[in-house]
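Engineer: See the structures that follow.
Here, each number is a calculation from the coordinates, and none is a lab measurement. The structure presented is a predicted model; accordingly, all values stated were derived computationally and were not measured. Cβ atoms are built from the backbone, for glycine too; each structure is taken alone.
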Structure I
Amino acid sequence: MDIRVSQCFIAVDDHDKALAFYRDVLGLEVRNDVGFEGMRWVTVGAPGQPDVSIVLEPPLADPNASAADRRTMAELMAKGLLRGVIFTTDDCDATFERISAAGAEVLQEPTDQPYGVRDCAFRDPAGNLLRFNQALRT
C-alpha cells in the first residue's frame with residue numbers, strides 16, 4: 001500500500017494577500033484558482049513537488065455557519081491558532097533573510113534544534129504558523 005500526502009489546507013481571510021505571500025515571497029506556483037458560491041480556493045505548491053499542494057481556503061467554507069461560528073473562526077485565525085505548515089529548505093538562514101525582508105511576522109530566528117534541524121518560524125498574512133527546516137549535517 002502506497003500512501004502519500006497530496007494536499008493540505010490553510011485557512012486564509014484574504015486570498016490576494018495570501019497569493020502575494022505564498023507566490024511572490026515563498027516562490028510557490030499557483031496551480032488552481034477557483035471560485036464557487038461566493039468563496040474562493042487557491043492551490044499553490046513548490047515547483048519541485050508537483051504532486052503536493054497547499055489549498056488556501058476560506059476560513060469557514062460552510063455557507064450555513066452561524067455568525068457566532070464565523071466570529072470564533074476569525075478570532076482563532078487572528079491568534080494564529082489554526083493550521084500550520086512545515087517546509088524544508090536547503091538554506092534556513094537565506095530563507096529567513098528573504099522572508100523577513102519581505103515583512104513577514106517573525107516568530108523565531110534560525111535556531112539549531114536538538115532534534116536535528118535548523119529552523120525558523122513566521123506567520124503568514126492570515127496568522128498561520130509556517131516553519132522552515134534545514135537538516136543539520138552530522
Structure II
Amino acid sequence: MAEHPPQRFERQLVAQPRAFARVRRAVASQLRLWGRADLVPGAAMCVTELLSNVHKHTATAECVLTIDNLPGGIRAAVSDADAGMPTVKEPDYFAESGRGMFLLSETADTWGVDLNSTGKTVWFKLETGGR
C-alpha cells in the first residue's frame with residue numbers, strides 16, 4: 001500500500017490579537033478536514049501562543065504559519081523575521097502574561113526552534129493519542 005504524501009496548510013499572516021480567533025477557526029477546519037479533530041484543542045492553543053509571541057516580541061508582526069499532516073499527527077510552525085529565541089519560564093500564575101511557551105511545552109509532544117538567515121521558525125508536533 002502506497003503512503004499518501006504529507007499535506008500542508010500554509011498562510012502568511014500579520015500576528016494581531018484581533019485575528020487570532022479567525023486563525024484558530026482556520027486551523028480547526030483544516031485539522032477536521034484531515035481527520036485530526038482530536039488535535040484541534042492543543043493545536044489551536046499552541047498556534048495562538050506562537051502568534052502571540054510574534055506579536056509581542058518581534059519588530060514586525062508578519063509571519064508564516066504552516067501545518068503539515070504527517071503519519072500519526074501534525075507539525076505546526078510559525079516563521080518570523082526575528083532571531084530572538086523564545087524562553088520557557090516557570091509560570092507566575094498571578095501574572096497576566098509569560099505562560100505561553102510553558103503551556104506550549106506542556107501541551108506539545110515535542111517542540112523546537114530552527115534559526116535561519118532571515119529569522120527563526122518555532123515549531124511543535126502533536127501526535128494522535130499523544131499527551
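Engineer: A value of -9500 was derived for helix-only ellipticity at 222 nm (-39500 (n - 2.57) for each DSSP H run of 4 or more, over all residues; to 500); which structure in I, II was it taken from?
Structural biologist: Computing helix-only ellipticity at 222 nm (-39500 (n - 2.57) for each DSSP H run of 4 or more, over all residues; to 500) on every structure in I, II gives -9500 only for II.
Engineer: Starting from the value 23, 17, 14: which structure in I, II was semi-axes √(5λ) of the Cα gyration tensor in Å calculated from?
Structural biologist: Attributed to the structure labelled II.
Engineer: A value of 18.2 was computed for mean count of other Cβ atoms within 10 Å over residues 18-25; which of I, II is the source structure?
Structural biologist: Matching structure: I.
Engineer: A follow-up question, please. Work out the source of 14.4 here, i.e. which of I, II gives that when mean count of other Cβ atoms within 10 Å over residues 26-33 is computed.
Structural biologist: Of the options listed, only I reproduces it.
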